[in-house]
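Listed next: structures, encoded as structure tokens.
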Structure I
Amino acid sequence: MSKADLVDKIAKDAAISKAASEKAVSAFLDGVTASLKKGQAVTLIGFGTFSVGKRAARTGRNPQTGAALKIKAKKVAKFKAGAALKTAVNK
């Protein structure tokens, strides 16, 4: 499902305009992004938790040449599904 599909579904299910639905989806995504940038987790009970993890620096290999590469440490976004979402997916 793409963002446009999600906007259409929300507009139909909530009986609101697509413009209002687009604003709601964008506001949600902006809120989650802002919280993750601050290092804060976003928890939606039953759905899941968005959080920030740290990936350590490591040594990798260039697949074409086999030369060793240094890969910098970085932060990564993580999502852990909640119990209700896990149950719904496994039905």
Structure II
Amino acid sequence: MRDKGASNVEDVNVFFDRPVDVKELKLFSKDGKPYEGDIYHSVFDMAAVLKPKDSSHFKERLPIRVHWKVVDKLGRQAEGDNVWLLEVKEH
């Protein structure tokens, strides 16, 4: 996400299909280096948000490897590791 007219991405959102408690979330570059920054929950627990220390790396269609462990409100656990292409949205 970035503000309308801004050149740099301000935060990277990982969206889930239901409210979850994020136990672990890591984002990596294609060469395996972790992106550094603070991670927060969204207001409705439907996303985890990375506020990167250096946002200059994040460009449209950048491959990002995401590793996650979450628990939903019914106690169901899920974890995974996948690569997605970054989609930049403005707000």
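Of note:
- Structure responsible for 3.1, with distance in nm of label points 7 Å out along Cα→Cβ at positions 43 and 75 calculated and labels I, II on offer: II
- Given -13500 for helix-only ellipticity at 222 nm (-39500 (n - 2.57) for each DSSP H run of 4 or more, over all residues; to 500), calculated: source structure among I, II: I
- Structure responsible for 16, 51, 28, 5, 0, with P(r) over Cα pairs in 10 Å bins from 0, in percent calculated and labels I, II on offer: II
- Relative contact order in percent (Cα under 8 Å, 6 or more apart) derived as 34 - corresponding label from I, II: II
- Between structures I, II, the greatest calculated value of mean count of other Cβ atoms within 10 Å over residues 11-18 is seen in II.
Every read-out reported here was derived from the displayed coordinates using simple, explicitly stated rules and does not represent laboratory data. Fair warning: this is a prediction, and the values are worked out from it, not measured in the lab. Cβ atoms are built from the backbone, for glycine too; each structure is taken alone.
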